[in-house]
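Each in structure tokens, the structures are laid out below.
Read-outs throughout are calculated quantities, based only on the coordinates presented, and are distinct from any laboratory measurement. These figures come from a predicted structure and were not determined experimentally. Cβ atoms are built from the backbone, for glycine too; each structure is taken alone.
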Structure I
Amino acid sequence: MIRKATTEDIPHLIGLLEQLFAIEEDFTADADQQRRGLMLLLNLESAGIFVAECNRRVVGMVIGQLLVSTAEGALSLLVEDLVVDRGYRARGYGSKLLESLRQWAWEKGADRMQLLADQYNGSALDYYQRQGWQRTRMICLRSYVSGGKA
């Protein structure tokens, strides 16, 4: 079952993010930071969090945020996180989560979805390619507003 996330799901979502951040070199799991971020997202009209459940257990999640694309002249959706618990992968949960997010984005008026993936996570890159995602020539750069984090 796929449904919108609620505040009661936050502990499960933090656990899933820990799994995701364990394989991404650019991010470190921090339960307090992830809790704050999830609360912000749950309260934004321009963000959607969907969870996959199996036997009343949250086994996957996807997060998307709407942005304005000047290239498209419309809204686009940034897929922030997609993760399925290790023990539940290859069962279609990721595809169902992405489709739920795609439908939500369509209803909100978005024309395009985009995401960032770890360049060394070959299994994720292969997965997205099988799902019909296309690589671009764009690269991600970041800078912190406060200048404090490196």
Structure II
Amino acid sequence: MPKAPLQHWLVKQEPTAYSWQNLVTDKQTAWTGVRNFQARNNLRQMRKGDLVLFYHSVVGKEIVGLAKVGREAYPDPTVKDGGDWVCVDILPVRTLAKPVTLDDIKECKDLADFPLIRQSRLSVMPVTEGQFETILRLASEEKSV
């Protein structure tokens, strides 16, 4: 059976709670605590090896790193009150050469439909391949990963 193409995602986190540097130091983390149905459904769509943009929300408001999915959706161990919540494991790939700020994203016409602008409160969102490549270009990264 042919392997599905890589998908691209963006996850948001306040750096005062868990920063990109925390992920780099930890080498892996379970992306727990998601309690929004749409974000949960996005977690369920993630596949091992998918690429993930790591966005610092609230403080900084910038994409700072590139990660990948290391383990697909499994029950979130932080759930205390029941419910069908999941998490995935993500692993750092590299720090972006230059952070891509929210202002950079808003000013780029190729990112007019970027989910971060349209659904700013969503913590886990899909990113198209074109949007992903545009972000890497803005970060002065190579096109392919």
Structure III
Amino acid sequence: MEERFWSKVNKTETCWLWTGNIHKGYGRIGIDYKMKKAHQVSWLLSGNTIPEGYVIRHKCRNRNCVNPEHLETGTPAENCADKLRDGTQPRGENAGKAKLTEAQVLDIRARATEYQDDLAKEFGVKQAHISSIILRKSWKHI
């Protein structure tokens, strides 16, 4: 397995780029009939461990890199902060299940004095979603 893994790595002067299967920017490899993230496998093959509750983060900000020197452990919260900083965290209308556009959210906020049930019917969402938009509990980035 180790030989197969490293055969899919292009070692440049900086990042070691995964040349195998890529999903959402991350390298993946099948091990024991399960898909594993290539950077995590690289970390483990290099003699490191992943403590319970931790993830592997990219110091180089390149999701396709498997160079163990460019990787580090961190909490899921730190990893989310990395994604926000790097602009790789889907937000707003770019999120997979988004039903509204940013323009619609701004329209809802501009009409905050209207009945939330009416707005919910108009925009095809639940009243609770309208409330969280108006209170800025959701769509905080705009």
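Ranked by distance in nm of label points 7 Å out along Cα→Cβ at positions 59 and 99, structures I, II, III are led by III, which has the greatest value. Across the set I, II, III, mean count of other Cβ atoms within 10 Å over residues 75-82 reaches its highest value in structure I. A value of 1.13 for Cα Rg over 2.2 N^0.38 Å, for residues 35-122 alone, calculated from one of I, II, III, originates in structure I. Comparing mean projected area of the Cα convex hull in nm² across structures I, II, III, which is largest? Sorting by mean projected area of the Cα convex hull in nm² in descending order puts III first.
Consider the structures I, II, III: one of them gives 1.46 for Cα Rg over 2.2 N^0.38 Å, for residues 67-106 alone as calculated from the coordinates. Say which. The correct label is I. Taking 28 as the value of relative contact order in percent (Cα under 8 Å, 6 or more apart) derived from one of the structures shown (I, II, III), identify that structure. Computed on structure II.
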